[in-house]
Structure I
Amino acid sequence: MVRDAVRAYVKKDISPIIEDYAQRAEFPEQIVIQLGELGCFGPTIPTEYGGGGLDYVSYGLMMQELERGDSGVRSTASVQGSLVMFPIFAFGSEEQKKKYLPKLASGEWLGCFGLTEPNHGSDPASMITNIKDAGDHVILNGAKMWISNAPYSQVAVVWAKDESGVVKGLIVERGMEGFTTPTTHGKWSLRASATGELVFDNVKSS
């Protein structure tokens, strides 16, 4: 049932439009709500937080069917479920889980995962993005690139080094002063995906 439902969605709503969006290098923003309604965002997250409460076989089948339609569409969903929702579920506070997960699961919010950097790729040991303790909050500075979903995201799970060099994760919301998400242009692949940068200029985060 899971496989057939996603396959039917791809055939009806993705396949007829995706070539045009890829040629124009434009993200089909309407798929975010559609994927949420279909249950493709965080399907393994418990239902109490808005997820599907499904197993990983079901999740794999969903992603396989989305990939048949377009790699960028699958990336939108797998980043949301595996790299944004799962870390919040596994490591976030109860308050954070209740605040973010239902909105991400429904597609009301889109999220992104900030690891890759301009000068060091996805090597956490070499990352430059950093946080400094400012008492009741931290100050975040740095940049990330090749970040799926970034230009349309309301929330970002970001990895940065503290003052002792320990890599830590934090949640950054759109609207925080000093946080911007420029769009990446001129891609040769995943052209219909929403790819961009994350720039942090003295962003205050708790």
Structure II
Amino acid sequence: MLYPENHQYLFDLISYVAVGARSVENQGHRLVASGVSVPVGMKNPTGGSMSVMLNSIYAAQQPQTFIYRNWEVETTGNDLAHAVLRGRIGSDGRWHANYHYEHLEHLASTYCGGDFANPAVIVDCNHDNSGKRPIEQMRICNEVLDSVARSKTIAHLFRGFMIESYLEDGAQPVGGEVFGKSITDPCLGWEKTSHLILTMADRL
């Protein structure tokens, strides 16, 4: 949900919404998320703050009154707002993952003990969790499922993965000649994605 004011034009096409790392601190995104009729994933910000992400989830789950496209609207809150872990950028400018066992365990202890409806987490396997190395998404999925198998607390919280994929592996500049290759972040190609989905289904 990059532009919340456009949601009314798309709501009949959408079954899931994600609020990105650079938008999750924005009050407008939080307010609109409280009135969306589908699950909304709130990513941790690029700095990695869990409290910012949890504050966003809490705000989205509460009834809100605000101005939207020049109309005063009231919402009942979105009980399906939840966490998305996408890694972070440290003060050293490097990528740091937040999908490891200890990260999931810490999130579960804070999140499940708070005043939240339906605590849930999705792991974004690309972005700063993979260092934008899309092939690493396959390894990350397996590691997270190992954590789920080891901990009932993590298993209770975990709901799935966010995989960044497209038709062809990698990325290319705008105007590139390869059909089906991303012009933004590098992606996992369709053949590897389908193999990953089948492998995960066997593990679950």
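Readers should treat all values here as calculations from the given coordinates under stated rules, not as data from a laboratory. Computed from a prediction, not measured in an experiment: that's the story for all the values here. Cβ atoms are built from the backbone, for glycine too; each structure is taken alone.
A few comments on the model shown:
- Structure responsible for 1.7, with distance in nm of label points 7 Å out along Cα→Cβ at positions 82 and 154 calculated and labels I, II on offer: II
- FRET efficiency 1/(1 + (r/R0)^6) of positions 66 and 90 (r between Cβ atoms, R0 = 35 Å, to 0.05) derived as 0.90 - corresponding label from I, II: I
- Parent structure of the calculated result 0.20, given that FRET efficiency 1/(1 + (r/R0)^6) of positions 18 and 130 (r between Cβ atoms, R0 = 30 Å, to 0.05) is the read-out and I, II the choices: I
- At a computed 0.9 (distance in nm of label points 7 Å out along Cα→Cβ at positions 42 and 58), which of I, II: II
- A value of 11.5, 32 for Rg and Dmax of the Cα atoms in Å, for residues 114-169 alone, calculated from one of I, II, originates in structure I.
- Answer label among I, II for the case where mean projected area of the Cα convex hull in nm², calculated from the coordinates, equals 11.3: I
- Structure responsible for 22, with relative contact order in percent (Cα under 8 Å, 6 or more apart) calculated and labels I, II on offer: I
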